[in-house]
Structure I
Amino acid sequence: MNRSVLNRIAKEEGVTLDFLSDGLSTGTIVVPKNKKRRVKRPVGIGNRLRTKVNANIGTSPDSADLKTELQKMKAAEKAGADTLMDLSTGGDLDEIRKAILDQAQVPVGTVPIYQACVENVSKKRSVVDMQVDQIFRVIEKHLSDGVDFVTVHCGITQQSVERLKKQRRITEVVSRGGRFLIEWMLYNKKENPLYEYYDRLLAIAKEYEATLSLGDGLRPGSLADASDRPQIQELIIIGELVDRAREAGVQVIVEGPGHVPMNQIESNVSMEKTLCKGAPFYVLGPLVTDVSPGYDHISAAIGGAIAAACGADFLCYVTPTEHLSLPGTEEVREGVIALRIAAHAADIAKGVYKAEDWDRRLSKMRKNLDWEGMIRLSIDPERARRIREKNPSHSKKACSMCGEYCVIKNLEDLFRT
């Protein structure tokens, strides 16, 4: 890893270079960065570092406009996303990925199994007709293009599929990558190739110095399915795969649920940290209720704050359109901000370097009724300014909520008498 990159990350995180290097050597910290790509805003993810937020973008078969995806990418970065994932399944996937890699300032991840499946479907073949070499060829293509981290669903096995059948879940499989592999395994009556040929995968990742994100293909898609046997068995297998990745010198992240009741989040984080020996934990939300379509970014922010405060390191955003449609630029921005609030709230609870200082500085601006300072320091200055300027009292010291009864202003006047 480039020493100047590590020095920059250590300085931003308020840790020593030795601490960062030790975390990288033990696997409790990762720096997703492909050796073939220059990342303008590299990040460290893991133990005692600021909680990071990922934004998913990407096309679908019904909406495959590259210009739109690049607009989403820029909106996510402007809103403060630390990483991006291109989950495209529509249009020219190679062109879309390369354009995002070329223009993105942050680390970029992908899910290569999507492209392997799309290629088969485009040739009028079924997903179950995928060849093992084809799957690995697509993975290598993504890494050769410069992708910094890839989600690979290696923890699904024949045994766990049998357990899934017996579990009788409400929402059996909600992971697209997991579903593709399970369908392939059941039809071909063979083991998951990403599990069976895991050493081959490690060799490719090591060649490009890329990070593997071990996907949770059996994650719960509803609260009723959370923390069940298939989910936990997959996590046990992933823990074993983490050991093998570290032995091979490959950086690895562990992905987590999903939909999880608030009272189960702490135990889910604790299990991952124990079974995966401190590997950085990357959670989707988690959503704490199933009844929030249209507001799933709020549900995810609640779960994300709890998960990160309990030790999760990396939050995947959820947008207001989750479960409903492909997000637009505004939904991408809202999703990033919601999960950044969650991440920051958790960082305060964890005592992360300078997290509380941000709030202290803004509070001083509030005390002084320094509206411009408050807006500048807020997590979303554009929205804060927009709200302030449509306020009929925006040119005055007080706001329209209290007006002449402003507590801060009146107490200030009182204390000066």
Structure II
Amino acid sequence: MRIIQITAGAANMYCGSCLHDNAQAAELIRQGHDITLVPLYTPTRTDDVNVSQSRVFFGGISIYLQQSSAFFRKTPRFLDRLWDSPFIIKQATKGSIQTSPQKLGDLTVATLKGEQGDLKKEFDKLMDWLQTQPKPDLVIIPYTLLIALAEPLRRTLNTPILCGLQGEDLFLEGLAEPWRTESLNLIRSQIHHVDLFIATSNFYARLMSSYLGIPKEKIEVHPLGVSLKGLDPRTDKPIPKAPFHIGYFARIAPEKGLHVLAEAVAILRREFPYLKMSAAGYLAPEHESYLKECHRMTDFAYMGELTREQKSDFLRSIDVNCVPSPYADPKGLYVLETMAVGTPVASPAHGSFPEMIESTGGGVLYHRPDPRDVAVQLAELIRNPTRARELGTTGAEAVRRLYSIEHSASRALETYSRLASEATKLPSTASIAP
């Protein structure tokens, strides 16, 4: 198959969506398919071989300038190439990019207005480039914040359009008014341009069907897949002994719940004074004060952002990975990565986590991400280290059976092939007058 897959870059951050998009594209390429992974905003950053295109569309600098001034909406494209180059974008986003919804309301609406908005030139550039490429069997949009691409893509390429559902409700709920209401209305008005929406969990399929009004029959669930490269479980990993080592591996942000774990560990240290805690993950500049506040709750080591090799070593070194996210996360790639190396997880009983834990048996669930509930579940593992070891072994086996990137890619390919086959039986929309 020939597939155009659009992915959204996240500058210097290891983004779970980028990692998964790249891993799945790489696996489909390995299987002999023609996958063009097209980055938007910034070049993508992965912890494995990057298979995305070097050219970036909707470059972060370009869309900022065009949103800020009408002058840049009319500049010639040869001039745009100066600030659209991956090198310039990387230099401009060395620290981080602005991702706070409170400050991106106008840009979100401009993007969702598509060809009728201030970013029309960016839509035109992408469509013109796609017409120079071999015609794809289908196109994949990463999430509904880019749903305005659906109609021009369908018109330009006359091919099925798929759209991911990847946690955008958290961003949309964070928008200030009137941007939030306008964004939701714009997304809902364009749902009919998408052939199929892909959710990563049954939980999120139900949530987004209700939240955005997507017909249930237009949503299919494709569970996440994880690249197992370098994530082999330690066969000689001993049963945890004192001091028990609690880890946190995820982005350092309030919605991921490091503060909840820090307070839970402070409670646990009253009974287990030698308890060890370590945290690792991307830290945005705006969350540095948040990390300091977590450190004031209890003592722990912050290991920073990790490479793939460092990630594997870290996850093997801990006795449990606990990310008590207050937000009902629809993904949780770090849960699969943790279980893959034979380490159990302790997760809240909401979002995608119950589906992952129940299907793998690789961890425990606590009722809610409250420090006391978290402490109770972790205490059970500390008192029964043999069970923690058994959970890790069970999880490692199940991830390989159910959640490998090979399994995920094959599942996705079945859907892609079906849609492409159905599309060939329909009349060309390009020949139908509006």
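Looking at structures I, II, which one was FRET efficiency 1/(1 + (r/R0)^6) of positions 195 and 299 (r between Cβ atoms, R0 = 25 Å, to 0.05) calculated from, given that it came out as 0.00? Before the final figure, lay out each step's value.
Working: I: 0.20; II: 0.00.
It traces back to II.
Can you rank I, II by mean projected area of the Cα convex hull in nm² and just name the one with the largest value?
On the way: I: 21.6; II: 20.6.
If we compare mean projected area of the Cα convex hull in nm² over I, II, the biggest value is for I.
To which of I, II does the computed value -16000 (helix-only ellipticity at 222 nm (-39500 (n - 2.57) for each DSSP H run of 4 or more, over all residues; to 500)) belong? Kindly include the intermediate steps, with their values, before the conclusion.
Numbers: I: -16000; II: -13500.
The value was obtained from structure I.
Could you tell me which structure in I, II was used to calculate distance in nm of label points 7 Å out along Cα→Cβ at positions 3 and 291 as 3.5? Mind showing how you got there, number by number?
Details: I: 5.9; II: 3.5.
Label of the originating structure: II.
With FRET efficiency 1/(1 + (r/R0)^6) of positions 203 and 243 (r between Cβ atoms, R0 = 25 Å, to 0.05) derived from the coordinates and found to be 0.90, which of I, II does the value describe? Before the final figure, lay out the partial values.
Details: I: 0.90; II: 0.10.
The correct label is I.
FYI, it's all coordinate maths here, none of it is from the lab. What you are looking at is a predicted structure, and each value in this text was computed from that prediction instead of being measured. Cβ atoms are built from the backbone, for glycine too; each structure is taken alone.
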